[in-house]
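Before anything else, here is the set of structures, which you'll find just below.
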Structure P
Amino acid sequence: MNTQHYDAIVIGSGAGGAAAAYRLALGGLRVALLEKGAHLPLDGSTLDIARVVHRGEFLSREPWLDGRGRALAPEEHFNVGGKTKWYGAALLRFGAHEFAADDAHGCAAWPIGLADLAPYYAEAERLLGVRTFDYEPDLARIVNRVAARGEWRAQPMPMGLAANILMHRQEAAHFDGFASMQGLKGEAEQSILTLLRRVDRFTLMTNAEVTHLIGVPGMPQTIIGVRLADGTELRAPRVLLAAGALHSPRLLARYLDTTGLARTLPAAQHVGRHVKLHLLTAMIALSLSRKSDLIRKTAVLTNERFSHSSVQPLGFDAELIATLVPKVVPSWACRHIGRRAYGFFLQTEDGSHAANRVHESATLPTLDYDESRLPQAVREHRQFTRAFQIALAKAGMLSLTRRIGLSGTAHVCGTLRCGADPATSVVDAEGRVHGVSGLYVVDGSVLARSSRVNPSLTIYAWGLRVGDLLARQFTREQLGSVLAAEVSHAS
């Protein structure tokens, strides 16, 4: 059997996986980063609206079921860099209060606070080239009118975009939901993994699907490696799950079930549960004037009456906005609307409900999520959406809305949530799975709360933090081994 040995194995090359692998490799560990997919092409196809949006050529197409047994195709991506290659580059920090419990909204507390993540937030922002941009003319007019009455607060959006992106019109107009061909977007591959190209102790394996975790024979509480779909086995004393909040819990649940740990570990009952997606609505705001902004997505708006919600413009041009218009509208009218419209993305933090979960059924993986289990979040999202529609109307713009359905899993998180108590969580404050030695989680699965903003930067920061803690531990172990050898030699 082909068996390879490393100091650490990271499963998944998205935000958390890439960040953790970076810290581990720079800390002196021999790291294998395993990616189920391959590198994306650089031929311009990832900027092609027909191929990306209309035909969905780069989506995983993995078949799932929803909680009622109906077919579901989550909008997931299996490629180097994961979802970060496609995301809208909005990179915001969570607020200090968003690490604390909010019982009224159904939100659990993190086992750490903002201060614990602050240095890693800063490091992630540096690596990803986070910056703000001036509002473009159309957005400036909209924001000024909406915020004029004082209820709405606007601030520049921290963006992972190159400072000169406006010099590349196609990329500037097609970064939100598209993968950059010229490396103009801060993401896991371009901003982090490329820094490891000349680090010989780092290995990136593509088309490497992990099917099983491997434990010590007779001691399943200790993880020592993984098995790939082709039968290859890799060994390491540290295995980090970073396959994403839909996929990491399935790997862990499979292992717990086959070893019998599912019946004995308190944390096992929470694996795959408490899934969060954000409540999401796309809004098209119409006016008589043509819109010429390129980036668009350069502001975030909040309202003190809705503490779990935020609005950001969509980075969509006229052609993309036209795809959001109801299909009953003739194509010529869609194009007319698209040229005179601005897109917005409204999101509300959903609470944690144990019945919202990811699990394996007898046939297919299942995403059982029902927002009606979270009435407080649904109520706020509806009121928030209506309040922003009214604000736009007072600013001279009529709006249409479209809810993002269950397949929209861009912000999915929480399925292996972190916490101090194994009876209520799966992962501890240092990323270690409760009750299991050698196994860590560094993707969005750990998020006990999802905040009211995009979770990407927090996932990067968590990955950097766990990688840093493990690298320091490795250094101490190496130093201890050297000292022990010297003492033995001296005696």
Structure Q
Amino acid sequence: MRLKITAEADARKWLIFGSLVIVSLVLRLVRLDMGLWLDEIVTLNNFVNASWSKIITTLFIPNNHILFSTLAKISVFIFGEKEWSLRLPSVIIGSFTPGTFYLLFRKRFKEESAILASLFLVMSFWSVWFGQDARGYAGLILFLGLSHIFYLEWLEKNDLKIGTCYLVSAVVACYFHLYGIFGILSQIFYGFLFWLKNRKDNPTIIFLFPGLCLALGLALYSLGFYDLLLYSQKGGKEIQGRWLDIIFLKELLKMLSGSHYLGVAMVIGAIFLVGLYSIFKRWAGLCWLYLFSGVFVVIFTFFARVFIFNRFLSFLIPFFYLGVSEGLVIIEEKLSAIFPKLRKNALVFAFSGIICFFLIISLVRYYHLGKQGFKEVAFYLEKNYPERRVISFGVSDLEFLYYYPSAIPHWGAVPLEPQELIGGLLVGSHPWGWAPYNIVAIQRFCKTEKIWKSAGPEENTVYLYKCF
């Protein structure tokens, strides 16, 4: 009888895993051919279309997520250069991410918590965004999480097989995104604290694999490290990213929650804080590793004085949803004690249903608006103004040329002359990069023709001005 129950539970586990993978894949295939956004075009032009050797050595900007660029190059080589083929590696990784975290979370937490956390991961539009993004964030989210979990299990069991899994996942996370190194640093720091608490353990064993992961991770970037250093000293300071101001914190909370409504994001964040206590009780090490990883990223950007965006902390999303699911379970337990007639799991299902409702609203909005409207702008110009002169203006001056090659690129800080504007059209995004005198010129000689909003950062909004 026990074997039968075990077999049924095992079959149910894999059925849930398979269902999560299938639904995740379907959601990441919807509108997979939407227009590329600025960073994706930068990745394609500068790295994917470069030679194999340059992918590894070219780091004049940090957009080169080396392992992703390599996989994308293979995909483009096989299927041709299309939006979907460029994004295919992220689609595959993103489709398996919710199911993988379900299998991992259920080992330490209740089945319903693992299911809910994974379900939120499936439906979060930011999770879908990264799973449809020609960047390395999907790989970072999955493999950094795997490395944290495998590292904790290795500390507990000191098993070579688990240690090898940790080594592979940690190095792969670094190869998908340079900031995966901060995950390894968090593991080294946690390992040191672990050793202080358990002096009987051999420190060599504790630090051997993390040290090797760090060395292997840095080795891949060593060939382009000097270029990256130059960028951090110059180019990285010219980009006005967010710092730890209220705007950054709002955008971070909305990304973690998966809702574009700040009020909904705050409620989900409050539920996460309730669940955080439960995670600390059940698996404190996981909390500390994710916390240290995030803190190290923030500290690095502060002292290096380079920009920070909420996507740099995207690896926190699975942990955040685990906290939300645990919070829902705790809230139901407390309310059930007050109202004993409540049906078991009724409130969990009700609250999670409400959260999923708002996640779906934001997901539909994402499908509608897309990442950035360069492709839509190009179609609009070809249909309505095929003979007009078009200026591609601002940070995206070169990237818009991917969809509209005849546009005239113009950097946002270079003065716009009246004769350039009058009689033509101007397409621009990232208004923070527009010099004040250019804003005055646009307001004087042009009027807004159309605006394409983005489901992501507000700066991704694309503006079309008619100057005639």
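FYI, it's all coordinate maths here, none of it is from the lab. None of these values were measured; they are calculated from a predicted model. Cβ atoms are built from the backbone, for glycine too; each structure is taken alone.
Of structures P, Q, which gives -22000 when helix-only ellipticity at 222 nm (-39500 (n - 2.57) for each DSSP H run of 4 or more, over all residues; to 500) is computed from the coordinates? Matching structure: Q.
If you line up P, Q by mean count of other Cβ atoms within 10 Å over residues 142-149, the top spot, with the largest value, goes to Q. Of the structures labelled P, Q, one was used to calculate semi-axes √(5λ) of the Cα gyration tensor in Å, for residues 166-421 alone, giving 41, 25, 15. Name it. The read-out comes from structure P. Looking at relative contact order in percent (Cα under 8 Å, 6 or more apart) over structures P, Q, structure P comes out largest.
With respect to distance in nm of label points 7 Å out along Cα→Cβ at positions 286 and 374, the largest value across structures P, Q is given by Q. Can you spot which of P, Q the value 2.4 was calculated from, given it is distance in nm of label points 7 Å out along Cα→Cβ at positions 30 and 206? Source structure: P. When semi-axes √(5λ) of the Cα gyration tensor in Å, for residues 38-309 alone is computed for each of P, Q, the one that comes out at 29, 24, 20 is Q.
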